[in-house]
Structure I
Amino acid sequence: MNNIIPPGDGPVAYVMKRYPRLSETFIVNEIRAMERLGADIRIFSLLPPEPPPHHPMTAQVSAPVAYLPAEGFKKWQRMLNAHAACLGAAPWRYIKAFSRAVQWSIGSASPPAVWKQFGRAGIIAAACRFQGIRHIHGHFANAPTAVTQFASIMTGLPFSFTAHAKDLYLTPRNVIARRGAAANFIATCTGYNVQYLSEVLAPEHAAKIHLVYHGIDLDMFHNAPSALPTPRQGKLILSVGRLVPKKGHDTLISACGILRDKGVAFKCMIVGGGPLRDELAAQIAALGLHEHVSLEGAMTQARLIELYRRADLFALAPLITEDGDRDGIPNVIVEAMATNVPVVSTAISGIPEIIHDGVTGLLVPPREPVILSEAMARLLADPDFGQVMAKAARARLESEFDLWRTTSRLHRLMGCVECAPQPSESRFTATAMMADA
C-alpha cells in the first residue's frame, strides 16, 4: 500500500490544540522548515495562544493561524453556520461523520468530548473547503487528530497525524487503532513509539507508521553568539522541562541534595513552569538547597541557548507515571547535545535511542537519586570525559536529528511539491533569531 500523499501544490492544514506554545518549539521549527521546502501551510488552533512570551522564531512562520472561537454566542453561531455549510456541500459525507460521532460517543468514556471534537471539525472542514486545502494533518494523536478525522470524513480529504508521547499513551488503544486505520500515514518521533503503534494497529496498517525524529536547527545552537557579560560561576547543572510529574524533577532535586552532602560544588538551574512549582520549591527548602538549586520559570529558546552555553552538565530524570504518561525523546536533551553539553538522563521510552550509555551521554534508572547523583558527580569531576561524549552526541545529531533531513521526510510524506530553497533559506540562522529576542 502506498500511503504517501500524491504530490500536489495545494495548501496543507495543520490542526493543533494550541498554537504557539512555549514548550513546543519542535512544531514551530517543523513548520518553518516545511515552508522553506515550499509547503503552503495553514494552521488551525483549537484553543487561543498561550500568553507571552513566545519564541522569536514564531514570527518567522508565514502560515496564517485560524483560532476557533472559545466560548459564547460567537462560538455557537460560527459552529452552526459551518456545519450547515458542510451539510449543504456534501450531505452524505456529513451524515457519515454524524453517524460516526454517534457510534464513537456510545463507546467512549467521555461522550461529550466526542461531540466537542465533532463540533470543532465542522468549522475546520468548512474552512478547508473554502481555502482549497488538499491534506489535513493533526499534531498529537488525541483531540487534534479526533478533529482532523471528523474533518476528513466531512470533506473527503486525506489526513495524517503525528503521535508524540502523552497523547499516544493516554489515548485508548482502540481509538489509536481506529484513527491509524483511517489515516494515510502516521508520523511519530521515536522508535519506541513505532514499536508501540505496531502492536496497536492491525498488521495491514503497519506500513503507515513512519519514524520522523524531531529535528533541530543544529547551526542555531552550535553558532549562537554568547551575550553573557560574565564567565561561568562554578559548576552549572542545567535542567529544562515543564514542572510536571513525568519530568522527574523531584528526583533531580534529591540527587542535588546528595551532591551537596558530599561536598561537591555546583549550581543547578531548573527551567520551566508548571503545576508542581510550589511542591518543588518546598522540597528545595526542606533540603536546604536554596543556595544550590533554583527554579527559573519558563523562558524562550533564545534565552535558553545562553544557558546551554554556560552549562557544564545537562540533567533530566524523566519517568513513566502511574497513569502511563511519559516523554518520548525530550527535545531539550537534543538541544543540550547540539550545544556540546554532556547529558545525563534516564533509560525510559525513546531516550536510549539518542543516549548510548557511556558514548553519547550517561543513562541511569528513573527514580534513583543516588545513582543520578553519582553520574552527575562523575561528569563534573571529569569534564574531558564529558566532552568526548558531547562530541559523539553532536555527530549523532548531525546524522539523524538535523531539522532539514527530518522535515524533508515529512514534506515527502505529505506529497508537498518540492522547491529549491535559496542557500540563505536552507538553514535558520541564530543571528536572525537573536535579533528578534
Structure II
Amino acid sequence: MKKILIAAALITNLSIAHAADNITVIKAGHFIDVISGKVQTDQIIIIEGNRIKQVLKADQTMTLPEGATVIDLSDSTVMPGLLDSHVHLVGSSLYGYESLSMSTGRETIFGVVNAKKTLMAGFTAVRNVGAAAYADVALRDAINAGDVPGPRILVSGPALGITGGHCDENLLPPRYKDVTEGVADGPWAVRTKVRENIKYGADLIKFCGTGGVFSKGTRVGAQQYTLEEMKAIVDEAHMAGRKVTVHAHGTEGIKSAILAGADSIEHVSFLDDEGIKLAKKMGTTFSMDIYNDDYILEEGAKVGMLQESLDKEREVGLRQRQSFQAAVKAGVKMSYGTDAGVYPHGGNGKQMVKMVEWGMTPMQAVQTATLNTAVLFGMEKDIGAITEGRFADIIAIKGGDPLTDLSLFEKVSFVMKDGKIYKNE
C-alpha cells in the first residue's frame, strides 16, 4: 500500500499547528459505529481538547504534530461512552428499616463513591431519578466543577408522589407524621412542586405513577396520581423545558402516564398491547431495568430487603422481562436504564446480556445504551456516538468481541470523558 505523508494536511485540517499538545489521537483496532450499526476496523480518532475533531480510516501513514498524545487501542473495541437512564447514585446499600439510620449527608458521600464507580464502569452519562434534599444537584455540580470524578448527570431532585404512595416515606409509624419532601396531591399542588424542583436545580422531573417494589404497603401495580394530576405535572415541566419520567409498573398507570405526555416510563412491568400502541403513537421511551431481578431475588434477603419487597419482585420480575420482549418486537423506543443502586453501582453493564437474551440484537443493545439514550437525554448532538463535534466520551473493551460475548461489558478497560482519561488498563 502506498504510504502518503499527510502531516501538513492534518495540521491544516485541525488548525492546531500552534497547539499540538491539545491533540489526542486514539488508534482503534475495532470501532463500533452506532450510527451505521457497523463495526469498522483500524480507525483513527482525533480529539481536540474535549471534542472529537475527526474519525479517519488508518490506511495511510500519518505524521502527527509534535506533542500530540497517541493512545494505542489496536487490541481493543472502541465505542462511545455508555449511558444509563435510571440510576440512584445518592444513597447507601441499606434497605428497609435500616435505611432510616442514614442521614442525607452520609448518602451524599456515598453518591461521590458511586459516581466514580459508575464512570469507571464505562458509563459516562446518567440520569439520577430521585434524591432527597437535592443531594443529586450537589453531586452533579461537584462533578461539573471538577471537584470529584463521575459521569455527566441529569438530575431530578426529589421524586413527586402521592401521600402514602411509592415516593412517600412510609416506613415510620403514624405518630411521626413523616411526609417525604416530594409529596404533593392535586393538580395545583403538583404544579407547585414541579416549580420548586426546577427552582433548586432539577434537570428533569420524575414522579411515581404506580406502587413499587420497595415501598411498604403499596400495591406494585396500582395507579397513583389521576390522569388530571399527571397532565398537570407534565404540562408544568414541559413549559419550563424539562422532560418528565414516570415510575410505573402497573398497566393503567403506564397508559395514563403515556396519555399525559410523559417523555419516558420507568420499569413498565405490566404492559399490554394497548400500552404498546399508545407508546408508539406518542413517541414515548421505555426505560426497563431487566437485570436487577436476578440480584434482588439472589441477594435481597442478605442485604436487608423487606420480605414484602421480595414477594413483590417475584410478582414483577418475569412479567417485566416479557413486557420488554414485546416492546422490543413492536419497535417501541427504548433507553438503557438499570435502576443501579438497587444492586451495587458499577455493575451497570450486566444488563447488556439480559437485553439480548430478551429480544435485542447485540448491536441494538449497544445503540440503546448510547445513541438512543442520548436522544432521550436531549444530548444527541453532544454524546452517544463518536462523530465530529461531539464530546470525547469514549470507552474501550479488550480481551474479545463484546458483541459476541456481552459479559465483556462488565470489564471496560479504557474510559475517557470530556477528553480526559480516567482509566487505561
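Bear in mind that the values in this text are calculations on the coordinates, not laboratory data. A quick note: this is a predicted structure, and the numbers were derived from the prediction, not measured. Cβ atoms are built from the backbone, for glycine too; each structure is taken alone.
For the reader, a short list of remarks on this structure follows.
- Set I, II, criterion FRET efficiency 1/(1 + (r/R0)^6) of positions 123 and 371 (r between Cβ atoms, R0 = 30 Å, to 0.05): the highest-scoring structure is II.
- Highest-scoring label, criterion being FRET efficiency 1/(1 + (r/R0)^6) of positions 35 and 163 (r between Cβ atoms, R0 = 35 Å, to 0.05), among I, II: I
- Structure (I, II) behind the derived value -9000 of helix-only ellipticity at 222 nm (-39500 (n - 2.57) for each DSSP H run of 4 or more, over all residues; to 500): II
- Structure with the greatest value (metric distance in nm of label points 7 Å out along Cα→Cβ at positions 187 and 259, set I, II): I
- Among candidates I, II, the computation of Rg/Rh (Cα atoms, Kirkwood Rh), for residues 59-138 alone that gave 1.00 used structure I.
- A value of 0.15 for FRET efficiency 1/(1 + (r/R0)^6) of positions 75 and 387 (r between Cβ atoms, R0 = 41 Å, to 0.05), calculated from one of I, II, originates in structure I.
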